[in-house]
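Chemist: The structures come next, written out as structure tokens.
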Structure P
Amino acid sequence: MAGFLFAGATATNEYLAVVFLSVCFGATQFTEGAYWSGTTFVAGQHTAAATGVLNTGGNLAGAIASPLVPILAHHFGWLVALATGSVFALVAAALWFWIQVDRPLATAGSG
């Protein structure tokens, strides 16, 4: 995703930019299954609460970032505004390395 977003931001041809940004959006949609299944697998019987946190985190990040994109674009240009999205995508990908599927959350009543 980060690569397609950055490629779209740096494309010199507007049609190529649309292609890269469209592929970037499509790639974000492919990740939805992994987010939901990963949350469900790790949370176990706490899936309802965990998926609520997943939704809240995604919506909160969107609510914070959405107003910042036009401000960044106005002051620094679209390259910086979209490149920050690439950085956050790479950070999010790196955070997946800390998910430990071999250690599920404690179950109720296990002390």
Structure Q
Amino acid sequence: MTAATYNFTLEQGVPLSKTVLLKNSDNSIKDLTGFTALMHLRQYPSSEVVLLELSSANSKININTATGAVTMIFSLEDTALLNYQTCSYDLFMLNGSSTFRALAGKITVQPRVTRSA
């Protein structure tokens, strides 16, 4: 399975949940039973610095095995920390025998202008 390219926008300091449906090449629902998820945001793909980690282990990614839905949860605190106009990410689905890269792309961060006093 080749990773789908999915670019999206986050607003700095605003929480966001993004849900994607993972499907097989024949358009059937991808069986995600036994999978965990891991996603890193970096300033650019080869950067050693992880700006933000989302995973099923830290409850920032939810997996619905019945529907093939994967929900990425960006909290207000998470998006407030992103100080770059764009960053790169990819989403890996992992289990003992079948690991695959589900998504990859760029995230555009719209900077926050209004701040608390």
Structure R
Amino acid sequence: MKLWMQDEGDVAVVGLDASADLMADGVAAFRAAFESLVTERLRVVLDLSRVDGIDSSGLGTLVNLSRWVAARGGELRLAAVSRPVEMVFEITRLYRLFEIYGGVPEAVASFEARA
């Protein structure tokens, strides 16, 4: 699984190169790629616009990545979540653990709003 990273000031925006699912068979590669991209970054927005589906392994990986970023003194925000993925967050009530924004610009701006 290939990820990209783009700097928006001091915010790292990370996303997937192609449409994919965050399912059990691909989350280890996703996590490794994410961690290698943002090792030094404390403000991170994860663009989920290309994620078509997610299972419990994917949810667990997002929770663990959020904790990993937080343990280093940073924050992870989610952006552009597709409706199917949003429904999974609603059903599991995991939307309570994340700050989720409709788009990347809103998520990036949210860091400045609290600066």
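Here, each number is a calculation from the coordinates, and none is a lab measurement. Quantities reported herein were computed from a predicted structural model and do not represent experimental measurements.
Chemist: For which of the structures P, Q, R does the calculation of helix-only ellipticity at 222 nm (-39500 (n - 2.57) for each DSSP H run of 4 or more, over all residues; to 500) return -27500?
Modeler: Source structure: P.
Chemist: Out of P, Q, R, choose the structure whose coordinates give Kirkwood radius over Cα pairs in Å equal to 13.9 when calculated.
Modeler: Corresponding structure: R.
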